[in-house]
Structure P
């Protein structure tokens, strides 16, 4: 319960507003909203333009998250604003929410932050409550029951001075963006770790580098062969420009060596064949022949 109370306080502290949000269902609208009828005909028109037209006709404020993009084709005539919003949002897999909020709340000028806050509030699951007293002067209200929300709609503009806005969001796009951000974070962490290892290696003495490489080779003995195969496959799947850059870098490295070191590396590669079975050597020979034929065919096509 303490955790829930903390969330309630945090949400309302951040937003500095008490908002009553209802998902797009059959919530009854006040008379002034119900009386606002709109007409729209769109043929692959940008969704933002359609929503702007609905806002002007209904004289209601419609706030649009930046992820709301694309076009829409529809035709509605003399229908309530919420019916029109549903006609726009449903085929585009968007969402609209009707919200009462303080007219001075800074979130009204920050669509993405507003949408994120509303999603956070919608995702919190705890019973209807009114936190009306607190030793730290923090208060909060949360309603999920439809009857309570309907009552709040009457009270919000009349007694609390709140204003009505419609918020249009693309929840699926935001969720996908969040997943991609988590993936990018993992890549960034791996890259940062690799950079630190490289920096540490370059600061070593030649003797320390040799020991570090031997230690790395010993670690490779514990790695599943499928890991190396996956690493090689990832390298092969890079885009052509990146792969060419890697090849150029490898060539530069080879010819920046002394002749002695270069020959030692070539010898090391040849000696590796001594650890292969005759069957493995034959497989490599067949693969090499196939690659040479493929390269020859590509050259002939140019």
Structure Q
């Protein structure tokens, strides 16, 4: 990530784009990348759309420099979906449809959730901080009237919606795939049950430990990697430690298994016994995370807000 920062720092197109923040998500943002990991980048600016002159031309120049740096000099794989997600979003765009039916369709929901749940700034850290501050503020619209007893129900609901959406999107893709791609689908399912589950429910578990929370707390939590959120939760709710240790042991197994090449993973999952082993581990991880969340929410008497 430091090397990517140095490469992008040479780009005058990026330097001259007002209010632009580039942040990584996925394994690099979580601090879990291997030499085989690709890099997932998002682009957001904290300016009003009218403040950027010639935004389309500027965007093309920015993305050209990003591709040259990532695919050319650093050797990352080509951007997914033929560069479909190489687009500069504005804060206003990712908040406009919050909770609405257009939110997920326009990829704003995913960008907003990954920004809060597992992101790390690559360029434009001041703008990145400003964007996080603004986005979190949108979830705190009732905060001033409930400073002493504010619960983060709105943001928790959105995180759980994100998890459910990921699960439903996975099922949708299964319906579209041919038999020849079933192994790749099983690998996606496997990763969904580990890294995505960790990202979502480490955060839900920690937020559930708060009977009341401040904006400063939320900002601080969103700047932590998911595993650090679990460690903070263990400090706040010591009763989760036993389940947390089990979860981290299983997650360690997952990281070791997925540091292999895509070809190696496909070969591993082609064997039925290996698939049974992998999903048995994933089930144990899910059980441990469930008990972490359940214990946290029970101790803080917030479980009711996760269920109903």
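Every number in this text was worked out from the coordinates using simple rules, so none of it is lab data. It should be emphasised that the depicted structure is a prediction, and the values quoted were computed from it without experimental measurement. Cβ atoms are built from the backbone, for glycine too; each structure is taken alone.
Things worth noting here:
- Origin of the value 12.6, where mean count of other Cβ atoms within 10 Å over residues 154-161 was derived from one of P, Q: P
- When distance in nm of label points 7 Å out along Cα→Cβ at positions 186 and 250 is calculated for each of P, Q, the greatest value falls to P.
- Label whose coordinates, when P(r) over Cα pairs in 10 Å bins from 0, in percent is calculated, return 5, 16, 21, 13, 10, 13, 13, 8, 1 (choices P, Q): P
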